[in-house]
Structure P
Amino acid sequence: MPLVTFEGVEGSGKSTQLSLAAERLRETERDVVVTREPGGTAVGQRLRDILMDAGNAHLDPVAEWLLLEADRRQHVGELLAPALARGAFVLCDRYADATEAYQGAGRGIDLAAISFVDGLARGGVRPEMTLLYDLDPREGLSRARSRDGERSGRFESADLAFHERVRRAYLAIAAREPGRVAVIPAAAPPERVFLDTWRLLSERLGL
């Protein structure tokens, strides 16, 4: 069974779409694993607490990136690779594309360095399909900040220019790998966006 990743800017609704897809897949009696990055393991959750805490605004961009890669390495070894080996249908909220978009384009970290280290972290585990929920960052941030209120995290607190770079990077990835990445407009209500989500999953994965 495949690894399907869900990507998008803050507030794009990707997590909602992942939950809806998991519910529909479980109705077909498949073995479905839902996970996320960062935070897909117990160790990863501790790293997530550091990474998402707005109180850690001073965290160095390279340190941020390496913490995310550490999370990924643990995630792959402890959860993703075993689940895929047993034939589970794995849905992951963010994966390697997020690192290229957020730490590469957003933070300005060298993409060649990211590619090398991320290759070590992933150990060959690659998504068969990626759903990219595309949304104007202004709307996404408005959604995220409305949802989270005073609990807004480090990434939501970044300026608009950062989030615009992230969006452009995601769209560049989709243009580079159209066979893997499907772009879904995410401005519509969740139930309408899910129609596109399920159609693409069905078409590409033969559900």
Structure Q
Amino acid sequence: MYMNNLDEKFQIETGNRGASKKRADGDHHYEATPYPFINALFNEYELDEGTHFVDFGSGKGRLLFYVHHRFHCRVKGVEKDEQLHKIALKNRKAYVEQSGTLENEILLFNQGAENYQVHDEDNVFYFFNPFSLLIFNEVVQNILTTWQNNRRQIQLIFYYPREKYLNALKKTSFTLEREVLIPGISRMNKEERFLIYTLDG
């Protein structure tokens, strides 16, 4: 077990409280990945300091602060909802002040995922069912375009993966590398798991 609650440690607020349930067509409502589940993932899946981690539908920033704090790598959050983005900015300010982190190590973008310009150094992407299949396909195509420009290993992480996303990936060169189960949870609900897909450079 690594960290149960960074909210308390860094005086941030990343829970589901106050999150808007009304989203634009094709977007799913905000729901933070539970801390114990994040621990289960990263106790089995390590990142190095050279990782550039992107969370699509990053909400209030929970996963970004966790990944940065644990692995000291650069993180980027892409969130379309302006209200959630403002909360994430407030959380970043508190996190930076408490941790002594440089603000440019945690970048926050208030835009649709399909409009995010994937950078050549971005190599790990996280999805928790944030948007429609149409937008997902656009995002994956954007990632593949940068891979053509800069061949490197790319990994996609899915929490609670939907079949429609996985079927779409079958039409690409991504391959399933690993399944990470959540102790005591995955056996009760098989959808409560993480899948990691890889595209080698």
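For which of the structures P, Q does the calculation of mean count of other Cβ atoms within 10 Å over residues 98-105 return 23.5? List each step's numbers first, then the result.
Numbers: P: 23.5; Q: 12.2.
Value 23.5 for mean count of other Cβ atoms within 10 Å over residues 98-105 corresponds to P out of P, Q.
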Which structure, out of P, Q, was helix-only ellipticity at 222 nm (-39500 (n - 2.57) for each DSSP H run of 4 or more, over all residues; to 500) derived from, given a value of -15500?
P
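Assign the value -1.43, -1.47, calculated as log10 I(q)/I(0) by the Debye sum over Cα atoms at q = 0.24, 0.25 Å⁻¹, for residues 66-169 alone, to the correct structure from P, Q.
Details: P: -1.29, -1.33; Q: -1.43, -1.47.
The value was obtained from structure Q.
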Structures P, Q compared on distance in nm of label points 7 Å out along Cα→Cβ at positions 42 and 82: the greatest is Q
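Among P, Q, considering only distance in nm of label points 7 Å out along Cα→Cβ at positions 106 and 186, which has the greatest calculated value? Kindly include the intermediate steps, with their values, before the conclusion.
Values: P: 1.1; Q: 2.9.
Comparing P, Q by distance in nm of label points 7 Å out along Cα→Cβ at positions 106 and 186, the maximum is at Q.
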Using the calculated result 43, 39, 36 for Cα extents along the principal axes in Å, pick out the matching structure from P, Q.
Q
With relative contact order in percent (Cα under 8 Å, 6 or more apart) computed per structure, which member of P, Q shows the largest figure?
P
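As an exercise: log10 I(q)/I(0) by the Debye sum over Cα atoms at q = 0.26, 0.28, 0.29, 0.31 Å⁻¹, for residues 10-57 alone, calculated from one structure in P, Q, equals -1.12, -1.14, -1.16, -1.19. Which structure is it? Walk me through the numbers before you get to the answer.
Values: P: -0.97, -1.00, -1.01, -1.04; Q: -1.12, -1.14, -1.16, -1.19.
Answer by label: Q.
We did not get these values from a lab; they are worked out from the coordinates using the rules stated. As the structure is a computational prediction, the values presented were derived from the model and not from experiment. Cβ atoms are built from the backbone, for glycine too; each structure is taken alone.
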